[in-house]
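Presented below are the structures under discussion, each in the form of structure tokens.
Derivation of every value follows stated rules applied to the coordinates shown; laboratory data play no part. Bear in mind the structure is a predicted one, so any value in this text is a computation, not a measurement. Cβ atoms are built from the backbone, for glycine too; each structure is taken alone.
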Structure I
Amino acid sequence: MMSQKEKFERTQERKEAATKKSTSVRLSDNEKKIINQKAKEKGMNASEYLRDCGLHGGESISPYAKLKIQNLVNAAYDELNATNPEKAKALLEEVKEVWILS
């Protein structure tokens, strides 16, 4: 389930996307079904999924995935920091190392 912050960010992304130009793609019924299924699995609609694949398909982690991961890390950090600030700080240091690799 999405947090309020994630819902807000997704709404903002969709508003930005609405001002963009459109293009059409010819797909078979089966291709369309597969794309819609993969998009749903990633929590995206078909347009978001196709943009993500087309623009970032060669990268190990797309910017969309990085945003989702960072939101999860931020939530985990906030929870952990309330009870164990030292572990929370260590978590952030490990995450920084991961971002350098990606």
Structure II
Amino acid sequence: MAEAIPRDDLDLLAAEYVLGLLDAEARRAAAALVEGNGTMRLLAEQWEDRLADLNAEFVSVEAPDVWPALDRQLFAARRKRTRLFWLLVGAFAVALVTKVAFWAQLLG
């Protein structure tokens, strides 16, 4: 199949494959071409070599811990609602116990 694809198109596909620009289906097809076609494998290796220098310019940094901020933004409102719910349940329970005690005193 790759023999029917012009070399310029194979080169473009190899570049997109190495850069990670392909969707899942196209990536699987390109990976199969890289595995099964020497020309495609060579083109992909050449693109990796060309782009490796660009990667060397960047300093490795540790990713920030964003989970606590996400947790606060996504679930803070839920916690407030949950707290309010239990506060209301507690108030209802106190009112119910008071009412039962009142009637027990009244009738007893």
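So Cα extents along the principal axes in Å, computed for just one structure, reads 98, 36, 17; which one of I, II is that? Answer by label: II.
Structures compared: I, II; top value of FRET efficiency 1/(1 + (r/R0)^6) of positions 10 and 66 (r between Cβ atoms, R0 = 41 Å, to 0.05), i.e. the largest, recorded for I.
Can you spot which of I, II the value 20 was calculated from, given it is relative contact order in percent (Cα under 8 Å, 6 or more apart)? All intermediate terms of the calculation are to be shown ahead of the outcome.
On the way: I: 13; II: 20.
Source structure: II.
Work out the source of 9.8 here, i.e. which of I, II gives that when mean count of other Cβ atoms within 10 Å over residues 26-33 is computed. Corresponding structure: I. Given a value of -25000 for helix-only ellipticity at 222 nm (-39500 (n - 2.57) for each DSSP H run of 4 or more, over all residues; to 500), calculated from one of I, II, which structure does it belong to? Label of the originating structure: I.
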